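Scrolling down, you'll hit the structures one after another.
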Structure I
Amino acid sequence: MSMNVQLLEKIEAEQFRKVSPFKVGDSVKVHTRVKEGEKERTQIYAGVVIGRKGRGLNENFTVRRISFGEGVERVFPINSPLVEKVVVDRSGQVRRAKLYFLRGRKGKEALSVKAEKTDKNKKKK
């Protein structure tokens with residue numbers, strides 16, 4: 001590796017933020033910091049993670065939710081200082097890296113991602 005690449009990696013490493021691990025298909029609540037004039041408050045955006053893009057400091061994730069019958073998507077940078085925390089509400093099990101097929105769905109099926117199997121969900125014999 002060249003000297004410039006090592007220098008860039010060192011600078012990036014200092015700016016990384018520790019975010020709770022989540023994956024595509026999870027239902028999450030993203031706590032964002034919102035400034036209104038001089039006041040600052042936390043706003044929660046809840047939905048399904050439909051994709052992750054980029055790597056390192058430039059990594060983003062897209063969250064989709066249904067608001068008043070209309071699908072709304074929002075892209076968040078993972079390492080942004082405006083994102084306070086990401087809380088995993090429900091873990092999902094998917095076979096795709098991007099869940100863009102949810103865009104064509106209506107109502108409850110637009111939010112339905114197969115829930116991950118746990119010991120509680122398994123049938124007893």
Structure II
Amino acid sequence: MRLLLDTHTLFWYIDGDQKLTGTAQTLIQNFTNEVFISPASYWEIAIKVNLGKWTLNRPYEEFIELAQVQYGFNVLPILPVHTARLIGLPYPDNHRDPFDRLLVVQAMVESMPIVSADSKLDAYGVIRLW
């Protein structure tokens with residue numbers, strides 16, 4: 001199965017945070033699954049670290065390299081077909097988070113579930129695993 005990780009899922013997995021559910025961890029570690037991360041997550045992590053909302057236990061560059069090299073997560077590029085899907089995407093319950101919305105359309109276009117604790121994503125009709 002192909003999976004897209006939400007930003008917090010990526011962060012919690014690499015950070016070893018206990019907020020990550022056993023189900024999410026099993027999905028990520030299952031070698032038969034192809035795990036993808038979006039550059040939108042890199043951007044969101046950098047912003048949250050800059051604002052002091054999140055703290056990394058290693059330099060940012062090492063954090064990202066760990067995701068790609070040690071864990072073998074694939075980068076899902078942001079393509080025009082993804083951003084085009086943003087046009088007309090509703091704003092359910094005033095959910096306007098631009099990072100979430102981009103991850104949602106990437107999951108929709110690529111027909112893959114998103115591994116996320118964020119139940120707000122359910123309003124978009126994507127498959128959310130947690």
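Structures I, II were compared on mean count of other Cβ atoms within 10 Å over residues 24-31, and the highest value belongs to I.
Quick one: distance in nm of label points 7 Å out along Cα→Cβ at positions 64 and 80 came out at 2.5 when computed from one of I, II, so which one is it?
Working: I: 1.9; II: 2.5.
Here the read-out was taken from II.
Could you figure out which one of I, II the value -12000 for helix-only ellipticity at 222 nm (-39500 (n - 2.57) for each DSSP H run of 4 or more, over all residues; to 500) was computed from? Working shown, then result.
Numbers: I: -3500; II: -12000.
Computing helix-only ellipticity at 222 nm (-39500 (n - 2.57) for each DSSP H run of 4 or more, over all residues; to 500) on every structure in I, II gives -12000 only for II.
Given a value of 25 for relative contact order in percent (Cα under 8 Å, 6 or more apart), calculated from one of I, II, which structure does it belong to? The read-out comes from structure I. When mean count of other Cβ atoms within 10 Å over residues 8-15 is computed for each of I, II, the one that comes out at 10.4 is I. Set I, II, criterion percent of Cα pairs over 19 Å apart: the highest-scoring structure is I.
Bear in mind that the values in this text are calculations on the coordinates, not laboratory data. Predicted model only: the values in this text are computed from it and were never measured. Cβ atoms are built from the backbone, for glycine too; each structure is taken alone.
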